[in-house]
Structure I
Amino acid sequence: MVTSARLEHMAQYGEPQHTIVHISDTHFLAGEQPLYGKVDTDATVRQAMRQLEASGIRPEALVFTGDIADLGEDDAYRRIRGIVEPAAERMGARVLWVMGNHDDRARVRVELLDEQPLTEPVVTSIRLGGLRLIALDTSVPGYHHGELSAEQLEWLRGELATPVPEGTIVALHHPPIPTTVPLMPILELQRQHELADVIRGTDVRGILGGHLHYSTHSLFAGVPVSVAAATCYTMDVAAVRGRLSGLGGGQSFAIVQVYDDRIVHSTVPIGDFPVVSGFDNAFVDRLAALSPEDRLEAFSRHAQP
């Protein structure tokens, strides 16, 4: 079996310093009810956990960027916690729950965080070695658009006032990027310039978001933004012009790999798919044992017809 150390010397960048799994928009309902009467929300999250455990990837954190429950019901939170936390424990990962517009602050605190049922914004700052993860709460009780209060922005400013050795990743639900999906701009994060003023020039290296139900990337205040697609259903970005269409396919999560000078985001489709090509462990082991020059000859050179 090829080891991580042996793989490391095969790559220009070596192994990442940190690996994080980014999951979003699970939209659980109480009593295992299917979302819209069609979507088995539990099944895709269970499948995602199975894929992660089987992969051998050992993330330091699982970050859920909001809309964990669809109606903020107690049972929905208890059920997803019962699926996710045992898998996270087996992988040695922490779980970071981020508020979304469908979530209920008091119930998130009670059912996911083991706290009192307070209704203040749910914000968190944790450390993974020299890397800082900050969860913001862009939810607005009673509404689906996003906002950040002056108090929360001031809290964030205070957190970022002291840089950390490996920088900061901010996780929030409403991503501060444009979208051309019909109607979604109405529900975006409001007054984004206020957040930009706080983040610009700090040690923030990346922003993780959800809400849009499709995977996309952009820049905000000079910081890369990565949005994870939903695990429940995905939006058809190429739908007939003017139509808003949610699809029962394309569900995925993301692997976030943090290097000393960059962050790499990789989308992982959720599901069991047929293997149509590949190389087994023995082949990778053989290449790992070769010199860099011999590896190029063995694997990079075109096969002769």
Structure II
Amino acid sequence: MRLLVTGAEGQVGQALLALPVAGAAKGLGRAELDITDRGAIERAIADFAPTVVINAAAYTAVDAAESDEAGAFAVNAAGAGLLAAAAAEAGAGFVHISTDYVFDGRLSRPYVESDATGPLNAYGRSKRAGELAVLDAHPRASVVRTSWVYAATGRNFVRTMVALARTRERVQVVTDQRGAPTYAGDLAVALLGLAQASARDEDPRVLHLAGSGAASWFEVAAAIFETLRARGLKAPVLEGVSAAAWPSPVQRPQNSMLDCRLASETYGLALPDWRDALRRCLQEILDDKKPMPGLL
């Protein structure tokens, strides 16, 4: 396999490139590849000649997208479509990472792949448009929806909570948004497994892959602070608040839970329980000897 990873500097991109690949792997970050540039994409694919492309590049600034919807669509929709089209032209497989934010979060059960979408914000609309562009441009592309991604590096909820624990006496976290925290390292393993699978005409083209189990942001924060205390580290008092009480320019889905049985039944791909994954990520963060900013 010759694996090309776009968005190589992001959490999932880094995790993918840290995995052993039977063949060759190359990562391209924003500086190396502008995925809104058709010519640059075609040159990158011609130069490396991948057998599979995993698109981890995305405009992920959810709040900023509300005032920059055109910018979000340029990357998440148009750019994703250009990548998929170039991969199809080159005869390469294509795996595209999408999000739980394509749903409105109003169901009381986990979302299955066939549920109607209805994004509540600009980011979600751009990602849904990207799904459609990819599926239209590449006849065997796989669209993978995931949720609440975090890693030991980058800007994410877990690292933010660890940083706040060092500087705050009290921390407020919402209690009424539920989803599945997904460790980038576990997601990368599953994505690589999907990339290695031979695509068949009868295979599903949209899959859900997220950490097993479900939690509120409050429960995730509580688990983080419990781990800190167990290691003799400072942890703040945790206060629960409703999402309505938390000022934000963006409406977010209350229920981000994804039903991942289709990926398990089709490919044998299932991510570990979110609590186990969180413990492993926290160990990586806390055992890292590099200094961590007080606030992310």
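Nothing in this text is a laboratory measurement; each read-out follows from the coordinates by a stated rule. Nothing here was measured: the structure is a model prediction, and the numbers come from that model. Cβ atoms are built from the backbone, for glycine too; each structure is taken alone.
Tabulated results
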| quantity | calculated |
| --- | --- |
| Source structure (of I, II) for mean count of other Cβ atoms within 10 Å over residues 66-73, computed value 23.2 | I |
| Of the structures I, II, the one that 29 was derived from, the read-out being percent of Cα pairs over 28 Å apart, for residues 90-265 alone | II |
| FRET efficiency 1/(1 + (r/R0)^6) of positions 114 and 162 (r between Cβ atoms, R0 = 25 Å, to 0.05) - highest-scoring structure of I, II | I |
| Identity of the structure behind 13.2, 38 (criterion: Rg and Dmax of the Cα atoms in Å, for residues 26-121 alone, calculated), options I, II | I |
| Label whose coordinates, when distance in nm of label points 7 Å out along Cα→Cβ at positions 50 and 154 is calculated, return 1.5 (choices I, II) | II |
| Parent structure of the calculated result -7000, given that helix-only ellipticity at 222 nm (-39500 (n - 2.57) for each DSSP H run of 4 or more, over all residues; to 500) is the read-out and I, II the choices | I |
| Structures I, II, by Cα Rg over 2.2 N^0.38 Å: label with the highest value | I |
